[in-house]
Every structure is written in structure tokens, then in C-alpha cells.
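Heads up, there are several structures right after this.
Read the figures in this text as sums done on the coordinates, not as results from a lab. Just so it is clear, the model here is predicted, and its values are computed rather than measured. Cβ atoms are built from the backbone, for glycine too; each structure is taken alone.
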Structure 1
Amino acid sequence: MTRVVVVGAGIVGLAVAARLAGRGDEVVVVDKEPDVALHQTGRNSGVIHSGLYYAPGSFKAAMSAAGARSMTAYARSRGIPVQTCGKLVVATEEHELPGLHRLAQRAEANGVDARLVTPAEARDYEPHVRCVGALRVESTGIVDYPGVCRALVEDIEAGGGRVRLGEAVVAIRTSGRRVHVRTDQADREADAVVACAGLHADRLARASGIDPEARIVPFRGEYFELTPGAAGLVRGLVYPVPDPRFPFLGVHLTRMIDGAVHAGPNAVLALAREGYTWSTVSTRDVVDAATWPGMWRLARRNVAPGAAEVLRSLSARAFARSLARLVPAITVADLRLAPAGVRAQAIRRDGTLVDDFLVKSAPRQVHVLNAPSPAATASFEIAHHVVRRLDAVLA
């Protein structure tokens with residue numbers, strides 16, 4: 001029996017641990033938080049992504065498409081709320097149509113069930129939308145990701161594993177055939193470690209003697225929720241055509257599994273890795289980002305779209321105007337604040353984003369170093385890949 005410590009009780013760490021426990025390994029999950037799924041997993045729109053946006057042949061493309069199926073099947077098998085509702089990506093101006101057509105081509109390359117539709121056909125799906133063309137994506141869904149995490153904890157414990165919350169990992173050291181995991185409460189010994197530390201993945205890698213080759217820079221995504229009176233303006237999911245100058249998808253509208261409609265997220269540099277508001281500031285995290293050359297190189301290439309994101313952060317009216325491009329009936333009076341999330345984005349020294357899932361191996365260690373969206377969708381597929389990598393380093 002292999003003894004494995006899994007660091008991180010987000011959905012990726014829990015999916016890895018459940019897979020290991022299910023095959024008979026002795027597993028303990030360690031996380032510094034008092035509950036599971038408190039960061040990226042529990043602070044997103046709950047979307048099951050189709051694999052539409054990602055480069056053909058990438059991990060994101062393959063794992064997202066497969067993950068949409070495995071996540072939906074798992075949720076249904078465990079009685080977790082899930083719905084395959086589809087979405088519209090809408091071009092609101094003529095100059096966006098080439099980008100929409102490129103998305104349609106990428107959908108075909110990635111095996112995603114999608115088709116271009118006319119404005120009239122788009123309104124059959126979303127009567128209040130305004131567009132000059134749209135892409136209908138059938139396989140996009142919504143799910144209760146925290147509910148999935150609670151079910152995974154049950155799976156881990158049913159397989160004899162343990163989940164230790166409120167325990168922070170400080171360092172990891174491999175010595176011969178053992179790995180020593182030092183936490184703020186105990187020294188743990190195992191045959192192997194899998195680190196799924198999300199917002200702190202690069203720091204934990206360095207503390208384990210591994211060069212992450214990139215730095216995590218936190219981007220806060222702020223959300224509004226449509227008031228009950230305005231929620232009927234959106235039936236499912238409505239997305240804009242992404243701005244090719246900017247590495248995020250743009251503010252969109254998502255009817256969540258509880259029936260509420262979320263609007264967002266924008267993307268602004270967070271002043272702390274767990275900085276869910278402007279007033280949350282970590283000097284260490286700010287210095288970490290400010291001293292990384294890649295951060296400044298990325299910023300110089302994205303001045304205009306970055307400024308627009310900050311404006312949306314500071315002005316609800318500006319946020320509402322962005323949404324009204326998709327659904328003109330939405331006004332600032334229809335918005336109320338909702339909890340924000342923070343995306344852990346790995347940036348290389350040259351300012352390029354680590355655009356795919358990134359997993360690195362070392363003796364008796366596997367580190368998930370970049371797993372932003374669509375990692376929740378693809379979590380079971382990532383877990384399968386990570387366990388294969390783990391077996392390889394133990395062989």
C-alpha cells in the first residue's frame with residue numbers, strides 16, 4: 001500500500017485523493033483552511049466548460065471536453081444538482097464576427113458540439129439578447145462544485161483516507177524512499193506527495209526544492225448578481241466574443257444551479273493571493289507580483305483592456321454597460337454585489353501566460369502548478385493524469 005499526502009482540498013486535490021483512495025492507497029489530504037473548496041473551486045460560476053476556447057491538442061482542450069462528460073456523470077450518480085443547459089457566445093458588433101467564426105472553427109477542431117446561429121435563432125434561446133451573430137454550444141453545463149467536493153470527501157473517507165483541515169504545509173523534502181511533509185502542526189512521512197496548492201502552488205514548489213518556472217499572479221474576478229426582477233432576462237449562459245488582446249473571457253451572464261443569475265467576472269490584479277476585495281492587501285503578495293518581470297511585461301501588452309477591467313471594478317455603471325451590450329434591458333439598478341473569486345494565473349518571466357495545465361514531477365513528488373479554469377470541469381481528468389505521473393515517479 002502506497003502512503004500519499006495530498007496538499008490542497010480544492011476540487012483537483014480532492015479528485016486526486018479520491019482516485020488514490022479508490023484504488024487502495026493510504027491517503028491523507030492536508031489543507032490550511034477550515035473547510036474544503038473555499039477558494040477557486042467555491043468562488044466561480046459553477047460552469048461545466050465544453051472545451052471551446054482552448055488550443056487544439058492542449059491539455060485544456062482534451063481534458064475539458066472529457067471532463068464535461070465525467071463531471072456530469074459523477075454529479076448525476078451522486079445526486080448533485082447538474083444541468084446541461086448550453087450557452088450562447090454572441091457577437092454584438094460586425095467586427096466581432098471573424099472572432100466568432102474562429103471560435104466555431106476551434107469548436108470543430110476540439111470536437112465540441114457547437115453551431116453558428118442567426119440573431120433570430122439566438123433569440124429563440126435567449127429572447128432578450130442583442131447580437132449580429134452567435135455560436136450555440138450545446139455541451140456547456142452548470143453544477144454545484146462545492147457539492148461535488150463534499151461527495152469527494154465521502155469517497156476519500158469511504159476508501160480509508162483522511163482529510164485534515166486547518167493544517168498548513170510549510171515544506172516538503174524527499175529523502176531516499178520517503179517524503180517528509182512539515183506542517184504547522186506535525187511532521188508527516190509518506191511514500192509520495194501530490195501538491196495541488198492553487199494560489200500558493202509556486203511557493204510550495206520552491207519550498208520543496210522544485211523550480212516552478214513561473215510565478216502565480218492573482219487576478220480577482222468580481223461578480224454581480226441580477227436582482228430577482230431582472231433574472232428572467234437570462235435563461236442560460238450568455239458570453240461575449242473574447243477580446244483577443246486579453247487572456248480572459250470577458251464579463252458574461254450565467255444562470256447558476258440555484259436559479260440566480262451571476263454577472264461577471266471582470267479580471268483585475270488582486271493585492272493579495274486571497275484578496276477578494278480592494279481592501280485586502282498582503283505586502284508579501286504585492287512585492288511578489290511587483291518584482292516579477294513577467295508581470296510588467298504582461299501589463300505593458302494589455303494596457304487598454306486592463307484599464308477597462310479596472311473601470312468595471314470601480315464603477316457598477318461601467319459593469320452594467322458591458323452587460324447591456326449582451327442584454328440591453330440590463331441596467332445598473334438590476335445589479336447587486338456577489339462574492340468575488342481570485343484566479344491563480346501562472347506567468348513566465350517573459351510575460352507570457354502559462355496557457356495550459358502545468359504539472360511537474362520530482363522524485364516522489366508531483367506538483368500541479370497551473371490549473372485555472374477549466375480545472376474544475378476537468379478535475380477528474382487532471383486527477384487521472386496526475387496519478388499516472390505519480391506512478392511514473394514511484395516506478
Structure 2
Amino acid sequence: MPHDDDQPRAGLSRRGLLGLAAGGGAALALAGGGVGFALGASRTEPDAQGAHAFFGAHQAGITTEVQEHLHFAAFDMMPRSDRRDLIELLEDWSYAASRLTQGLEVSASGAVGGGPDAPPDDTGEALGLHAANLTITFGFGPSLFLNEDGDRYGIADRRPAKLERLPAFLGDDLDPAQSDGDLCIQVCADDPQVAVHTIRNLSRIAFGRAKLRWSQLGFGKTSRTSAQQQTPRNLFGFKDGTANILADDQDALASHVWAGDGDPGWMAGGSYLVARKIAMLIETWDRVRLGEQERIFGRDKVEGAPLSGGTEMTPPKLSGLDPHSHVRLAHPDANGGARILRRGFNYVGGNNALGRLDAGLFFLSYQRDPAQFITLQKRMSTDLLIEYIRHVGSGVWAVPPGATSGSYVGAALFA
């Protein structure tokens with residue numbers, strides 16, 4: 001990634017620089033002192049080098065055209081951290097994100113500009129790579145507002161009423177080590193090295209204030225957010241989420257995605273993120289007859305058309321599908337009109353102890369109220385697919401609106 005000496009020098013706080021040092025390097029002589037930065041006008045479309053603006057009315061990575069790779073990470077604040085630690089971390093993360101999304105290094109000194117006698121600020125594995133449509137999206141979990149240690153940051157009274165841990169669902173086999181978190185960062189990019197570089201450096205900045213709780217790599221998007229994108233396939237070989245909300249459908253976004261009635265003012269322009277790690281029993285599925293696979297999904301495997309007739313984009317006739325097929329149960333007409341915006345990715349983690357593929361779907365959805373997801377998930381309790389999947393990780397986060405230039409993500413929460 002190129003240097004840009006024209007960018008403002010007021011960057012990472014001293015704690016952020018110490019985090020880079022403790023996490024593998026920082027040129028401590030860099031000037032700290034807050035977040036007084038601005039990287040130009042906000043944009044909603046990428047520039048010629050595939051750079052999305054970090055600043056804007058909404059955080060990028062929600063309606064942004066889905067990229068090819070994901071690195072998702074959840075963090076817990078350190079036990080003795082205070083309100084100032086949290087604010088300063090969000091300031092530092094916002095400063096770094098505003099640079100990384102433009103194809104720059106994490107600080108002005110970067111990977112080689114701090115001199116040979118000090119560890120570098122930036123880890124350097126993205127040198128020479130473009131921004132690759134990188135987006136960085138931050139979220140706040142229920143435990144950030146109130147946990148067993150009480151109201152740690154003086155924000156319990158500002159917790160959105162909708163932000164509660166998800167209830168238990170049929171088919172859950174959740175691993176606490178792959179669930180929840182005070183904070184989350186969703187990083188999407190068209191280059192996996194750019195995505196990993198981003199989480200690696202944001203984790204270093206967090207040192208001493210927050211620690212990584214769990215993370216997940218994903219590849220091969222399983223949903224689309226624009227009419228130009230074809231509906232991709234999941235690891236069962238089927239097109240799913242054909243009727244996903246698209247980025248240019250402003251009415252649907254306003255009705256189903258952006259926070260609204262009943263939310264505190266600091267959430268205006270934000271949304272709610274649900275993440276579910278869904279293990280697929282690949283070997284079991286691979287022994288199922290093609291006709292039965294199609295009946296389970298309710299779609300033709302080749303074209304993705306509903307079995308009730310038509311093409312992929314033809315609305316399914318619910319009466320023409322098995323009453324427990326995936327398509328029928330998930331359709332808005334079967335759920336009081338509830339819709340969500342999906343941004344899912346495949347994942348493969350090698351093989352487990354039994355020699356079976358450790359693989360599945362990392363499901364991400366944005367909605368104006370987690371109740372929309374809860375309604376759909378409860379409806380799926382009789383889904384024929386439930387025999388072939390296990391939900392092993394879960395979490396829900398409030399995603400604040402985008403940061404304004406010169407400020408930081410979530411600033412209105414602390415006003």
C-alpha cells in the first residue's frame with residue numbers, strides 16, 4: 001500500500017502506538033494526539049482503485065456490493081478498561097480504518113517509514129496491494145452496555161431496547177468461544193490478504209484495551225446486493241437468498257434495514273447485525289439424491305428457479321413447494337413480510353478429528369430490528385435443511401451510523 005504524506009499527521013493515540021509496539025511494532029516517536037483527520041469527501045461508490053470511503057451517513061459494508069472475502073472478528077474490552085479507553089480505541093480504529101480503506105498503511109510511518117531501529121507501525125503484508133474494495137464495519141454488542149461487572153462505560157441507559165442476546169433456537173449447538181463479543185469488526189475485501197492485514201493491524205492497535213475473542217475467515221460470497229451480481233452458490237451447491245434486499249432499493253432499506261422507530265437517536269442511520277456460524281454436514285448432504293436435495297431447498301439446482309416454476313427470479317408459488325422446504329419457510333410471504341439484508345460467506349477450516357470437512361456458511365444479516373431475524377429463525381425450526389446443518393456460533397451487535405469526517409464511529413453514543 002502506498003504512503004501518502006499529504007494526509008493529516010494527527011493520528012493514533014499514544015495507547016494506539018503502544019498497542020502496535022506490543023503487538024509487533026510501533027515507531028513510538030510518531031505524533032499522537034487524537035483523531036483530527038479528514039480524508040476527503042465521502043463516497044458511496046469505489047474509486048478507480050477500488051477504495052470505498054470510510055466516512056458517510058451509513059457505515060460501508062452493509063449495502064456495499066458484496067466482496068469475495070471476509071475476515072470477521074469479535075473483541076472483548078479488557079476487565080479494568082474505562083470509558084476513556086473505549087472512546088480512545090474507537091477513535092484509533094476509526095483513524096486506521098479511514099486510511100486502510102483508501103489503500104494506505106495503518107499510520108503515516110507505515111511499514112518502513114519509522115526508521116530501521118524501531119519496529120514498524122504497519123505489518124507490511126499489504127504493501128503494493130490496492131484497497132481491493134475494502135470495507136470495515138464496527139458493531140457494539142449487548143455486553144458492552146451492561147454485563148456482570150455492571151455499567152462499565154456509563155452507557156447502560158443508552159442501550160437500544162432491541163439489543164438483546166438472541167434466544168435459543170432449535171438446532172443450536174453454540175460454542176461460547178465462537179459467539180458474542182463486546183465489539184465486532186466485519187472486514188470485507190476482494191483480496192484475502194487485504195482483509196487479513198486489516199484485522200491483524202486493528203487487533204494490534206487494541207492491545208491493552210480490548211482483546212480478540214474469536215474470528216472467522218470467509219470466502220466465496222453467498223449473497224448478492226446488486227442486480228449486476230449473479231446469485232452465488234453455497235457449499236451445498238445451491239443458489240440461496242435470490243430475493244435479497246438490493247442496495248438501490250431505498251424503500252426496502254428504509255423499511256427493513258436502517259434503524260428507526262424505538263431506537264435511540266445515536267442509532268439513526270445504523271442497523272443491527274446478526275452473525276451465525278452454520279456448520280454444514282457436507283458428507284451427509286453429498287449422499288442425498290439430487291431430487292431430494294431440490295425438494296429440501298425448493299429450487300432447481302442448476303438454474304436456481306423455484307420448483308413451482310419459472311426462472312431464478314420468478315417469485316415462488318408457495319403452494320407449489322414442500323411446506324417444509326427452505327424457500328417456502330424463508331419467504332417473506334410466510335413471515336408477515338419480514339425481510340433481511342444478507343451478506344453471507346462460505347468457510348472451510350480443514351478437516352475435523354473424524355476426517356470430515358469442517359465447512360459451512362458464515363451467515364451475516366442486517367435488519368432494523370433483530371426481531372426480524374428471530375421471526376425467520378423460529379420459522380425455520382421445521383426446515384428440511386435442519387438435518388444437515390448445525391448452528392455453532394452466534395452474536396448480535398448494534399451497528400452505529402457512519403462516522404463524520406474528523407470524528408469517529410459511535411461518537412454520538414458518548415455525546
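Brief remarks on what is shown
- Structure from which -5500 was derived, helix-only ellipticity at 222 nm (-39500 (n - 2.57) for each DSSP H run of 4 or more, over all residues; to 500), options 1, 2: 2
- For distance in nm of label points 7 Å out along Cα→Cβ at positions 257 and 273 computed as 1.4, the structure of 1, 2 it came from: 2
- Source structure (of 1, 2) for distance in nm of label points 7 Å out along Cα→Cβ at positions 249 and 337, computed value 1.4: 2
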